[in-house]
Each structure stands twice: as C-alpha cells, then as structure tokens.
Structure 1
Amino acid sequence: MSVKIIVDSASDIIPADAEKMDVKVLPLKTLIDGTEYLDGVTITHEEFYDKLEDCDELPKTSQIAPFDFKQAFEDALENRSEIVAITLSGKFSGTAASARAAAEKFGDRVYVIDSMNATVGERILIEYAVRLRDEGADAKTIAEKLEEAKGRVSLVALFDTLEFLVKGGRLSKTAGLAGKLLKIKPVLAITDGELEVLGKARGSKQIHNFLNQAIEDRGGIDFSMPIGVAYTGNDDALLRGYIENSRRLWEDGIESLPVSTIGSTIGTHAGPGAIALAFFADKTE
C-alpha cells in the first residue's frame, strides 16, 4: 500500500527537497504590487526578498483553495492508494479547512493533519511523516502518529525588525516604534497553533539567552526526531551567529543543524533577518 504526502508551501520545502522527500507541495499565493506569485513555484525565496525591498506595499498572501487540493488528491490517487495531507496551522490560514473540505469525497483514502505550526515547525513534522512512510506505515498509522507527535513540536523565532509585524497588523504601531527606538527584537513561539510573545530582547547575548531558555523550558530537544533552523532574507549572518553561540545546546545530539530558507508566505509577515528553530521537545523530560 503506497502513501503520497501532500503539503503546502508554508512548510518552505523547496522543489529540490520535495523531490528528494517524494512529497507534493501545493503553493499558497503572494500578491506583490498587483502581480500574483505562487510561493516557491513562480517566485523563489531569494527572488521574494529582492522584491520585498522594492515593493510599494506590503505583499498579501492567500490560502490554497479546496479545488486545488481536490485536484491534487485526484491526481495522486491515480498512482497511490492513500494520501496524508499536512497543512499550515488552521489558526494562521484557511488552508487546513480547504484541505478538509476537499478530502470529504475521498473517505478514508485521504487524511488531513493540521500541523498547528508553520515554516520549519511544519517542515519537521512532514519529515517525520516521510520517515514513517519510508518505514512502511500506512496512511492511518502515519496520521495517528502525527496527531500524537505534533504537540511536541516547538518553534521559537527571533524577528530582526518589527516593521512587517506592524504593517501586517500583528503588532501595534506604538510597540513597533518603541522597538525601533530601543533596538528591541521580539522573541516569539508558536503555541497551540498561534503566535506567542516570549519576550523582547536587546543585544545578541540577551537574544540568545531568550532562545536557549525557551528550549530548556520545553524540556530540551529530542534528537531522535527531526530538527531544523530557518531564516528569512538573503543574508544568513544572524543565523550563523545564533548557531555558533548556541552550539552547546545541540552539538552533543547531532553533527550539524539542518538549515532552510523561509519563503514568501511566512516571509511577508516576518520580514528579512528573522530566524526560527524548530524541534520536538524531549518526551522524557
């Protein structure tokens, strides 16, 4: 029995990685100065940040329609017997609802999992699904294990600028101005599928302490499960600094941290210079 895994582009899985993982990525849409792009398809991550610097207005993003999921499910079921679809948090987007609506006609051949996460947090859950599929698990088993595991996925993120959070209506203008004047950078996490502000840091040492404390508060990292870091923009300097300064947290568990980039869906709201770390909290803690 063969299983096809279908995901959305908010996971920031680029085409080359999708091919290696044998997953189908459906793109969300990004509108930039009147032109619509398909995230990761008609606009690369790098091209998006080039355009973001020059665009007149903040880009707008839109969810995947039920029809697009329905078409993808029909196409996949011509060659595979079952599907597991994994989506961006339903509290961020209607994409999960679209997938569920499309799946209704296919009965128990299609299972939809709301990752309750985004970007690299969604990605590591997908990587776990790929592992289970490659081990021979059927769609029902994969879905059950993902539902059990997704509550352990922790994503902690640092934003280099508050500008895009303010423009997108996710932070007040007053807080944005104060942050700019005081050079404060927010540290956020995704909790129960929603953004949570862990604190506001000033200076690289305090930033790293915030991120490291968040890891410790979640019981540490389960290194038997997927882990990853991701960044926005076309400059990874902030990410490299974090990895070097936080080496003690992960160097005994893995040789190196997998690094990916963040595309237009999440990058629209984060802006350049953000970094995110995602891991499964250690279940033994």
Structure 2
Amino acid sequence: MKILISNDDGYQAPGIHALARVMSEFGEVTVVAPKYHQSAMSMAVDLGFKKLAFKELPEEGPGRWAYLDAAPASCVKFGLEYMYPNRDPDLVICGINHGTNAASAANYSATLGATMEGAINGIKSIGVSLCNFKPDADMSEVEKVLPPIIQKLLDLWPDNSYGLLYNINIPDLPADKIKGVRISRQGKAHWIKEFVSWDPETLNSYDHSLVTFGKKAEKPLEEGETAYLMVGEFVDDEPETSLADHRLNEEGWITITPNTIDRTEYGELKRLDMVF
C-alpha cells in the first residue's frame, strides 16, 4: 500500500511523526507536510504565483519525508504531482492534528482540507485528530488505538465512494479509559468574542503553551493599522441529548464522522426542484 501523509501543524509536529509510525505498519509512507503551522486554512491553496520552497528531509522517518512552504491542501497536491509519477497513492491520511476537529471546527480545519484534496482526486482519505491542542501532546495512546480503526475502515471502504472521507477524533485519554468507537455526525457549534486588541498585557493573559509549531515572524504594522488577536469562546448549539461528534468525544468515545466533498443539500435540492 502506498500512503501519502500530510498535516496542518507542520513537519516538526509530534502528531505527524506518530502517524507516520502507525502507517508504516500498513505500507510505504511518503510525507509532504507544511514547513510552518497552517491551522484553520480549510482547503486553501497557494495561488497567485507564490514561490513555494520545497525540501527533502532524509533525516526524518519512517518513509520518505519532505516539506513544502505552503498550505496543507497544496502539500497534498504537490505530493500527488511529484512524489507519485502516476498520481496513485492508495491512501491519503492527514494528522494527527493537535486539537479536536469535531463540530464546526471541521469546517475550518486544514487537516480535513488536506484530506479533502485526496478525496477530490478519488483517493481513499482519512483525517485524524487528538483532542489536545498543546504542541507537546502525548501521542502514544493514539498510536495504540488507531491501527485497528484504520484497518477496519480500509476493509469496509465502499465501492463507488468518490468524494468520501472519514474524520476521526480521539479523546485525550489513556487507551484503557477510552469507551470505544462510535459513528457520529458533525456537531453544531459556533464561536463568539473572537477578537481582542493585540497588546503585551492581553497576550500574557493567554496560555502560551498553545502557540503552535514553526510560527512565522509577525509582519510589522503599517501606518494607520491596528492589531487584533483572534481567540474566541466556544458555544455548543447541540440539544441536551445528542450523538454529535464533540459530545461523544467529551464522554470518552472515539468518533468517526463520514464526510463528503459534495456540498449539495439534497433535501433542499428536491424542495426547490418542486417549486421552480
């Protein structure tokens, strides 16, 4: 099996190294990851005649490693174009993301954006996240529970599945404390109070352990500009009883949420077709 791996936390993140170790049990691993951290980029790509730096990383492993100074979806595009002459990996898998990609986080996630790039190209695609945002998150428990989940998904993958991808979220618990695996839907949530003024006092009030890997230098302000910091408070929009992914994660379950690149709302398509 030929396996293309990427992420949004950058090639230095512990999560992608853990994923490469897991997936080396399944076949031949190739990693093309962003040079720098690229969270919340969704499926953004690097248009506009940008110069994109690429570097092979022979000191990394297992498998063949490289970084591209680009968005995660661009990294998957590059991997398909240059690392596989026939554009033929059997699987694209992205992660292990440092932080949940359940509920509405999935809409912003560059981990899932890169995963969708695989699905658009007709390749089996999986995104994996651990519900721990810290750069030093312990991935050892994920390495224990993930292999049988991957194997089962590969064994059960449906035919004629163009556009299908799976979003796996794993609670930050010891393996023996995880309740099991549940198939879930994407939860409903949003964020409020998302911008605060950028100043040293404000910055010092936040947990800097959440500052992520390979951060690029801040650009100096131009005359007339005002700086803000994006933060936010999570608002859970689910009813009290729910089978949403983030609720099940909170209860100690691993969740698998089937996603698709097809954004059509078929119920509304049928309704509108009846009245137009």
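Where a number appears in this text, it was derived from the coordinates with a stated rule and is not lab data. It should be emphasised that the depicted structure is a prediction, and the values quoted were computed from it without experimental measurement. Cβ atoms are built from the backbone, for glycine too; each structure is taken alone.
Each of 1, 2 could give mean count of other Cβ atoms within 10 Å over residues 127-134, but the derived value 19.8 comes from 1. With helix-only ellipticity at 222 nm (-39500 (n - 2.57) for each DSSP H run of 4 or more, over all residues; to 500) derived from the coordinates and found to be -7000, which of 1, 2 does the value describe? Computed on structure 2. If Cα Rg over 2.2 N^0.38 Å, for residues 39-158 alone is calculated from each of 1, 2, which structure is the one that comes out at 1.17? Answer for the origin of the read-out: 1.
Largest in mean projected area of the Cα convex hull in nm² among the labelled structures 1, 2 is structure 2.
Looking at distance in nm of label points 7 Å out along Cα→Cβ at positions 95 and 111 for structures 1, 2, the greatest value goes to 1.
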